[in-house]
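Trainee: These notes open a run of structures that come right after.
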Structure I
Amino acid sequence: MTIALGTTFDGGAIVCADSTVCASDGATSYASKSFLGISATRRMYAIANACEDAYAARMLGEEISDAISKAKEFVGIKKAIAAVMGSWYNGYKHIQPPQIQFIISLIQEGWSSAHLYYCEPPSTVAIGSPVAIGKGARAVEPVLDILRSVPHEKVDPRTALLRISYLMQVAKRDEAAACGGDSFAIVISTGGGFTMVDLEELKRAEELARQLDQSFESAIRVITGGSAQAKYPYPESLEATKESFKNHDSPSLKFMEKKFWKKNKKPRPASGLGEKAE
């Protein structure tokens, strides 16, 4: 069931998933498990899944996308998603359906904040942030709160992306049998900005996360150590890692400056990004 994460930030949301697909029989394959959609109803959404059947997840994800796009009222979106999942689930009749979970981030023109949904067939549709799904969720649950802002803190997309990268690294470290491969992240904003984060940017961020873990381990040794003669790299290692995070560049986020709502009277997908338009 691998790993997927979602969180909101000030003015938008991010969904991120690894590329490993673990089947119920233990077989492992690799595939992209997220996509971006823009509808004629002035909605923008990103969907990521954790599943044991990549093809079934893709089919159901497309049906959920259609339901989101065609729902006439926002209040009907949850019911529309639940109806699609219920129909899909009941279609298996006497065969156990493959296990699939979804994270959906959603923005509509005019909103001041994004909505984040946790969805699982046959009928679970819950709003909340942050969200972790898949087998890797149990590894990140103890530290998932780093995605929540503290009082007087405004979390920007760069900060949210770095924190998600840390959690992706934790899932790949602690649930290596189920989580791995490349990470795919999609960022959307209330102004209509969107981007699919470059894979190399995410790889560099996860490498920084591994360095941060090493610094944490050194800090534990310092705090619990009883030998005054022992030498540890902390706190120098923490300061060096902090500086590396500060200097980390995410050029992909610059695409967020292009506001889809303002530039296009009639929504249409941008070429090469794989969006879905209705």
Structure II
Amino acid sequence: MIYVHHLLPPLRIHSWGGFGSQLFTAFLIIKIKKLYPARRIKVIVHTSGVTRRNTEFNFNSLGVATVELDDFKANPKVINRTLHRSSTRFPQKLRLAGKKLLLILHLIETSNSDSLLSSIKPWTLSIRGHYTRITLDLPTVTLLFALLHNQKTDDSLIQYSLALHYRLGDLIHLRQKAPIEPKRVEEIAGKHIHLLKDSILLTDSTPFESQLYVQDEQILRLFKIDSLPPNMTLMTCVMANTFIGTTAKISIWAAIFRQYIFFKRSYLPDEVSWVKEIGLDCNWF
């Protein structure tokens, strides 16, 4: 059987998004390798999205090959659907029919839940999704955390009494999305005002941009603000005594590691309460 697997092309697992999204991909890979140890795996990291996303997790540490596909387009062309509708209708239907056939034959899989793991066949060639609905389990979470801890690039990690991870970045400039309302975060931070002397606000924006965003908030403007590499941001949030997260997947993973490995609760907004389905329990706000 192992010989047969080496005759087949590697299972291509596609990954979109930044560091937090790539951790969900890594989590899936660990699960697949446990279930199908003979399968060869290649990760395709896509740079496409609202902003460019590069490979931030070391997938080679999982014993899999990695390819970064540069498909980001800063200014994608807008297609006139009225003019092209008749000329593209048939090819579009053909593509949809072809995709449906590939799914029926299990040549590609697109599920994001536990059903994905049982639907993989020896002849499955590609998996495409966000992989956020796969149930958490202690052995896999522990292994993933150990890999991340080994990848840590700075040994001067400070354990803060209070860490706040505030997803800002491109959300400040996007119309279709917005950061969590500062007043909501301020309310939770106010419950731990005695920890402010030993607190940090971590963000994907520049400290100046972040300070400008929270300057009208009585408590948030008192935080020390910093922007760290993704892995350092994650570890700082995990190790803090108290953690407040927002809608970023890094916040979600910080809460996962805190619960499963350190038995510490976290604060997360209601917008990501879907993580209850996979086994995460938090203080919701």
Structure III
Amino acid sequence: MMNFQTKFRNRKGFIVPVGPSFSSAKKWKIDIEGTKVEFRSPKHQPVVKSRKGKYPERNYQFKNIIFRSQNTEVVVADIWESFSLFFHEWAFNGPWFTGCLGQVSMSLYIFKNKQPNKDISFFHPRAFEKTIGDFLTNKYSKDTDKGKHIYSAPVNWKSIKTLSVPAARLEVIADGSISPYSKDEYLFFPIDDQYFIVMIFYPMRNTRGTEDEINKKIGYDNLGKLIDNIINSVKITLSPQAQEQQAKAIEGLSETSMTETFLPMRWSKSKNDTVVTNDKRIEAS
């Protein structure tokens, strides 16, 4: 079966698009203040050929990084600053000139709070859980339609235990009954008391409808496998300084893992949103 991006005929029935092979994926190694972040990804193969990828430097120092605020039009408050490390996109094509039927884009960022609390470390699992909740609230709770929140977050929360730091994988899903269905996938992990990494995937299939309707037209398996392979390839080696920060942050804790359950948050309409998780109320920043 041949898969090409060029389209000469319309698809008929259910189709499983094919993307890049992971067998020859490049290994990326990024040194951030002595902490090494590694992962693998295929070569940049965008849907639009002119869309450029972002390639990381080998070494970064926090003092030399220019962090930028988020777009205040799409977030609740100007809380976070970020720096882009990486961007790649991959086309997923159908068979025999049915064209591009989907894509996965991936971005990698360093985030920090604009007004950090020096008494709180992201290496503390409870503090980092709250940080992730605050991050999702700030980014997604603003979007409503006729009084109903468009996004649900976090969905399918998974505590990642294969890394040496608190880490979690999750999804953010748009309600296809009130908005075009979408699913964003995230991996969060800290690299310092005050800095953390966000790996974001945006899988898309070139058709509209609810999740069930889309699944009946275009398969998701190959898009999901690429995301799984990239996330499973992530490795972190903390610098000696970061190891000391982590040891201090978890000193005396009986449970150092992230929570196993983080249910989708309920957002109020007030200025200071409240999120609810695991029967504990957490006031969002």
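Bear in mind that the values in this text are calculations on the coordinates, not laboratory data. Quick caveat: nothing in here was measured; it's all calculated off a predicted structure. Cβ atoms are built from the backbone, for glycine too; each structure is taken alone.
Trainee: Suppose you compute distance in nm of label points 7 Å out along Cα→Cβ at positions 116 and 204 for every structure in I, II, III: which one lands on 2.5?
Mentor: Values: I: 2.5; II: 1.9; III: 3.4.
That value comes from structure I.
Trainee: When mean count of other Cβ atoms within 10 Å over residues 60-67 is calculated, the result is 11.8; to which of the structures I, II, III does this value belong? Numbers along the way, then the final one.
Mentor: Numbers: I: 20.2; II: 14.2; III: 11.8.
Of the options listed, only III reproduces it.
Trainee: For structures I, II, III, which has the highest computed value of FRET efficiency 1/(1 + (r/R0)^6) of positions 20 and 148 (r between Cβ atoms, R0 = 25 Å, to 0.05)?
Mentor: Working: I: 0.40; II: 1.00; III: 0.10.
Checked I, II, III; max of FRET efficiency 1/(1 + (r/R0)^6) of positions 20 and 148 (r between Cβ atoms, R0 = 25 Å, to 0.05) sits with II.
Trainee: For relative contact order in percent (Cα under 8 Å, 6 or more apart), the calculated result is 17, so let me know which of I, II, III that is. All intermediate terms of the calculation are to be shown ahead of the outcome.
Mentor: Working: I: 25; II: 17; III: 21.
Going label by label, the one that fits is II.
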